[in-house]
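In what follows, structures are represented as structure tokens.
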Structure I
Amino acid sequence: MKMYLTDDSPPAIPCPNMKVVCISQFSDFVGGGEYSIFDLMTHLPADVEPVLLVPAEGELSARAKSEGIAWDLAPMPRIGIASLAALWAWRTLLADIKPDLLHANNSRPAFYAGITGRLLGIPAIFHCRIAQRDGLMDAILVRLVRAIVCNSRAVASRFSRFRLPVQVVYNGIQVPESGKESCRTGSRLLFAGRLSEEKQPHVAVDVFEALAGEFPGLQLDVIGQSGPDPAYAQLLQARIASSPFHERIHCHGQVKNPSVFYRVADILTVPSLHEGFGRVLVEAMATGLPVVAFKTGGIPEVLEDGKQGFLIPPGEHSKMVSAVRRLLEDADLRLKMGETGYARARVFSLGKHIEKICQLYGQLLKGE
């Protein structure tokens, strides 16, 4: 997929008048997918009317209300006998909303949107952000929806055995006018992400501990909400409490403005087991922050090894330590990679993301 440097201006292509129902499986901001779909809704051209569907009231519905976006509740139980009643409710709800398109974030909303869309003659889009295959569900979804959007080539490979065309549209963020900052001190590491086993924040703690003795002023900031497994979060807290450097590890929980932490950090560590795209990388690079990440999922499509940071083979903790040490010891290299990272982040601007999505909307309304 060819990519272009772009700003965050509205799409340059004409977009027909339409009403688009955007559907989230989660009621709160669980990860990058929820932020991405909300950014889309709040930056669509004026002639596109978004409507948000969520399973329950929460952070997304509250934000939609504050932004003047219409929203409603739609049941999304696990696929089973309860789906029959849910589908009837969906049919009634969508018949009342009268949308032109359905844009489903994740598999379960795509299932309900796909079936209801078929019944009502409304095209449905499955926006997939996870590379792991879902067996029978994938086979069902490709027959229900009219289009599949993936946030990386790594995620798109999930559907390589099917004939339905897949469009790769990278997530977009609003890139600031400048990525240069003067408040970096060469003494702060950062982990930003969900506190789950998949994201491996404990590895960020391991890396910090391996270097804390060499760099007495080194600090580690950990930002992000707990994941779905409370046992893991408890183990992580115990791990940090037992660290000989626990006073230099700062856990901030979920924060409303992570850019504050990006701007004072010196290196972002991303030790995830799986990343469909890696939105956190782009957010960090947009502030001139170099990144050290495991080479997994869509991360190599975002971060160029040796340019905006370093890519490490998954599980090679000692190599991650070495890469972070190299950046801590070389302020000029950190600055150079930060500047390159800012230029790279502009490739993934929100404006380009919305332009690609609007092109797809137009094609589906034309029956292409």
Structure II
Amino acid sequence: MTALRRPLGPAAGLLIALTAVATAGAATGGTGPGAGGPAPSLPALTTRQLVGQHMVFSYAGTTPPAALERRIRAGEAAGVILFTRNIASRSRLRATIAHLQAIPRPAGLRAPLLVMIDQEGGLVKRLSGAPSRSPAAVGRTGSTAVARAEGAATARNLRGVGVNVNLAPVLDTGRAGSFSERLGRSYSRDPARVAALGTAFAGALRAGGVAATAKHFPGIGVPRVDEDAVASRIGLSRATLRRIDEAPFAAAVRARIDLVMLATAIYLAFDRLPALFSRRLATDELRGRLGFAGVSITDDLETAAASAYGSPALQARMSTRAGADLLLFAQSYAGGVRAEEALIRDARAGRVSASELRASTARVLALRAALG
């Protein structure tokens, strides 16, 4: 398949250097990038800045809070996520994003912020315009050309307002009666079709300057209830999960997708914790077995499914220890702040691995550089 990750701007040299650092250790038999290799060569970052590169913030209303702008100015944020609540008009959104990107940041952290949105198509679409079809509608066509056309149009739509990360495509293999299938969020019940259409959509996004996100690893095509409402317990065997549910993600990894989102569901064949808190899935399975070298991101840690496992402080620690690169707090700015401050304390006290934190930061900075 055509590789998805292509340097897009003058920061390509930084991208190559940081990507090489971030993937050090993967070839040495470690549990994932950064395991067992030398400490990454990064800009001189404070602990606050190092932790900040793992945080994706949200906010209420159409004007970013001054406190968020101060965090960006200090180099203590990787990016923001946008919802319909943040959009008054396309022109105003474009001006807001341009303002955030223009905020001066410390040396080594001047690459573009990650500006994210859920633009799957169908019921999950925050911004007007492309894609015009839901994943299920694309799936019914069975056409990779249609998937690519939708991806290309979506990239133009998002870049037109300054969004550079799409939290799509959904690579969950649907099942009869599943929540994902009922909402039209799954391309198909056939993992090969999901893989072909999802990677086509993602490749067109990336070619248009928007990073794509495969979600929700290792697949939530089984649950009959909303993944945000409860951490569903999935009892499939490892063999079935790998043969059916992980197969589209494996294809996306081979195509060098930029991001993978970790699910809120529990996969009993691997762990008793949700995937976004599970090292066996976030590191051993995704990075070790599938060889993913890009950026992993949690699903929203403020959903009922995730927040049932503790405070933002505990969630940040658990997800970081599991191996997640980006922590997503999509409901409130305050939740992200509490998590970041706690993770700073954890980093200073040695409760999270310093070497893994640096390797993770290198991956995030490589992605940001690629979007320059």
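Readers should treat all values here as calculations from the given coordinates under stated rules, not as data from a laboratory. Only a predicted model underlies this, so the values are computations on that prediction, with no experimental measurement involved. Cβ atoms are built from the backbone, for glycine too; each structure is taken alone.
Suppose Cα extents along the principal axes in Å, for residues 44-227 alone works out to 48, 33, 28; of I, II, which structure was it derived from?
II
For FRET efficiency 1/(1 + (r/R0)^6) of positions 292 and 356 (r between Cβ atoms, R0 = 25 Å, to 0.05), find whichever of I, II sits highest and give me its label.
Structure II gives the largest value of FRET efficiency 1/(1 + (r/R0)^6) of positions 292 and 356 (r between Cβ atoms, R0 = 25 Å, to 0.05) among I, II.
As an exercise: volume of the Cα convex hull per residue in Å³, calculated from one structure in I, II, equals 114. Which structure is it?
II
Suppose mean count of other Cβ atoms within 10 Å over residues 100-107 works out to 13.4; of I, II, which structure was it derived from?
Among I, II, the structure yielding 13.4 for mean count of other Cβ atoms within 10 Å over residues 100-107 is II.
With mean count of other Cβ atoms within 10 Å over residues 316-323 as the yardstick, tell me which of I, II scores highest.
II
Of the structures labelled I, II, which one yields 18 when relative contact order in percent (Cα under 8 Å, 6 or more apart) is computed from its coordinates?
It traces back to I.
If we compute mean projected area of the Cα convex hull in nm², for residues 204-307 alone for structures I, II, which one ends up with the highest value?
Going through I, II one by one, mean projected area of the Cα convex hull in nm², for residues 204-307 alone is largest in I.
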